[in-house]
Structure I
Amino acid sequence: MKVLVVEDNLELAQNMESFLKSEGYVCETSHTLEGARDKIASFQYDCVILDLMLPDGSGLELVEFMKTNRIESGILIVSAKNALDDRVKGLELGADDYLTKPFHLTELNARLRAIFRRRNLNGERVISLNELAVNPDTMEATIHDRKLDLTPKEFELLLYFVINKNRVVTRQSIAEHLWGDYIDNLANVDFVYQHVKNLRKKIDMAQGRDYIETVYGLGYKFNAAK
């Protein structure tokens with residue numbers, strides 16, 4: 001899962017980023033409203049963790065920006081205890097949930113995963129497709145009830161394919177979703193090919209169907225009709 005943390009408290013932002021990365025998330029941060037707006041306009045995120053009190057404006061402006069521009073990321077508001085009115089307004093504008101500071105990082109994780117399930121899995125914990133089952137909470141995938149031996153990146157790649165099944169996804173979009181800001185330092189995204197190749201091989205070894213199709217000149221498509 002790819003998330004953006006919008007928080008001007010540097011220590012809290014760093015703690016959230018470190019924890020979420022340890023839980024397998026691709027996590028990026030912004031400490032200002034303007035920086036967050038630029039990132040959201042340029043990249044896709046599964047969820048945005050949004051502080052309402054930012055040095056250059058209110059986080060509510062970002063909620064409005066996302067809804068106006070039909071940006072489909074989930075929104076988890078984090079706010080101080082005395083910001084009830086702003087939390088309510090944020091939910092009315094379209095935010096998915098809120099947490100009151102201070103909060104436990106484990107609860108943050110649980111809220112993020114709940115938002116992800118509601119938005120992408122119709123509230124279900126497991127995505128099932130023929131012989132394939134994918135569980136985002138446990139980061140496990142099975143074929144014919146046998147667990148696939150996947151690296152964290154391979155699991156996230158499979159999850160990304162399944163959520164975007166029957167759509168063409170480019171190598172660039174895969175790289176951005178799975179590696180975030182890291183790809184800014186790379187000359188190309190050819191490494192995506194190797195990860196796709198490894199995932200295909202492991203699915204084949206487990207006697208799964210060859211769902212992943214190469215769309216030459218564009219990227220890949222996870223064909224759920226196979």
Structure II
Amino acid sequence: MLARVQDDRGRAKSYFLTSYSLVLAITIPITICAGEFAPDLVSVLLGPQWQQVAPLLRLLAPTILVFALTDPITWLLYSRGMIDRSFRISMVFAPVVIAGYVIGLPFGPKGVALGYSSAIVLSIVPRIAWGIHGTGISLRDLGRAASGPLISGAIAVPVGLVLQSLPAPSLSPLIRLSLDSAILLGTYAVTLLYVLRQKAFYFGLLRTIFKPQNGAVAA
């Protein structure tokens with residue numbers, strides 16, 4: 001879609017920022033659930049014998065959000081034929097990630113997970129800034145596109161922490177995960193769609209995606 005409208009920079013910018021906002025709106029609650037409900041998530045998906053993996057999942061959860069923030073930049077570069085820049089970015093930051101692994105090795109699996117996650121998080125701003133340089137999209141543009149999902153996520157985080165602190169010994173991990181996730185996602189959705197008044201934007205976007213009209217390209 002971005003490649004087809006690359007000659008119309010205004011339209012391409014609008015499409016990209018809209019897609020960017022949608023990706024973040026979906027990814028942020030997933031990141032929060034993975035970080036805060038890791039023990040129950042592991043029990044449900046892998047079984048109670050895998051509980052030692054839960055702390056690693058929590059340490060790695062921030063990378064879910066980081067990739068949601070950075071990967072769309074790759075779409076933009078590919079659509080404009082700037083594959084060489086994407087390659088250079090990967091080559092420059094690969095040693096940073098490797099360094100994170102190496103630093104964490106003496107501390108075992110948790111150290112490696114923390115080292116990797118830290119390296120990915122620390123590289124996010126320069127990676128994005130380099131990627132969008134000269135594309136007509138600024139950090140301010142990205143900030144505006146991301147503000148709604150990020151604010152909603154910031155409000156949902158303490159809700160998840162409170163839910164995790166509540167005793168629920170009689171509930172199975174599946175039921176507890178379902179209830180906690182429903183409350184957290186409900187808080188996130190109400191904040192994003194109604195408190196921040198983004199309902200018209202996201203519902204209109206979904207209608208465009210699933211019911212394209214007048215030759216519009218479905219995402």
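Every number here is computed from the coordinates shown, using simple stated rules; none is lab data. This is a predicted model, so every value here is computed, not measured. Cβ atoms are built from the backbone, for glycine too; each structure is taken alone.
Can you tell which of I, II yields 0.65 when FRET efficiency 1/(1 + (r/R0)^6) of positions 51 and 163 (r between Cβ atoms, R0 = 30 Å, to 0.05) is derived from it? Derived from the structure labelled I.
For which of I, II does helix-only ellipticity at 222 nm (-39500 (n - 2.57) for each DSSP H run of 4 or more, over all residues; to 500), calculated from the coordinates, equal -25500? Among I, II, the structure yielding -25500 for helix-only ellipticity at 222 nm (-39500 (n - 2.57) for each DSSP H run of 4 or more, over all residues; to 500) is II.
Each of I, II could give FRET efficiency 1/(1 + (r/R0)^6) of positions 19 and 211 (r between Cβ atoms, R0 = 25 Å, to 0.05), but the derived value 0.15 comes from I.
Name the one structure among I, II that relative contact order in percent (Cα under 8 Å, 6 or more apart) of 24 was derived from. Only structure II yields this read-out.
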